[in-house]
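Below, each structure is written out as C-alpha cells.
What follows is calculated from the coordinates using simple rules that are stated; it is not laboratory data. Keep in mind that what you see is a predicted model, and the values were worked out from it rather than measured.
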Structure 1
Amino acid sequence: MEFNDYQKAANKTLHGNEQVLTNCALGLASETGQVVDLVKKYTFHGDSLDREKLVKEMGDVLWYLSQVAEWNNIDFEEIAEFNINRLNKQ
C-alpha cells in the first residue's frame, strides 16, 4: 500500500470532528507508549516479544500519525521522502 493511499483510507475511519489534532496527537503519544511498554517488558522483564501485539500497536501509531498529517494537509508520502532524504544526508 502506498503512503498516501493509507492516509486517505485511514481518514475514512476517523470519527468525530472536534479537536481532531489534539485527539490524534494524544492518541499518538498513548499508542507509542504501548509500543515502548512491549519492548520494555521484553527487555527488562523477560517477556516474549509478541509480534502480533507489536504489529497492532505499531499500526495504531501509524494511524494516528497519518491523521496528524492529514489534519495539517501534509501528504504522508512527503513525510516519508523528506525523512529518507534527511537521513541519507547524515
Structure 2
Amino acid sequence: MTNSPAHKIRIGNVSAIIWRNPSEKGAWYSLQITRSYKNGDDEWRNTDALGFEDALTAAKLLDLAHTWITHQLEADRKGRKEVQAA
C-alpha cells in the first residue's frame, strides 16, 4: 500500500509534495520538489532535477510548504493537548 501525500502545491510544472510521517513523539513532515516534463514519446514524467528557470519557483514552493507544515504542526500540537486533557 502506498501512502498518499498530505498536501501538494503546484506552480506551473514544479510541485512541492508534502508527506506526513507519524511517530510515537508526534508526526513529522518531509517534502519533495519535482518538475514535470514530457519525454520524447509525449508521456509525462517527473524529475527532481531543476533548471535555472525553476529556481525561483522552487524557492516559492519551499516557502509555501514551510508555511503549510508550520500550520499542520500547530494543529497536531493542539490535537495532542486536547487528547491529553480529555
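Points worth noting:
- Answer label among 1, 2 for the case where helix-only ellipticity at 222 nm (-39500 (n - 2.57) for each DSSP H run of 4 or more, over all residues; to 500), calculated from the coordinates, equals -13000: 2
- Source structure of the calculated read-out (relative contact order in percent (Cα under 8 Å, 6 or more apart), 23) within 1, 2: 2.
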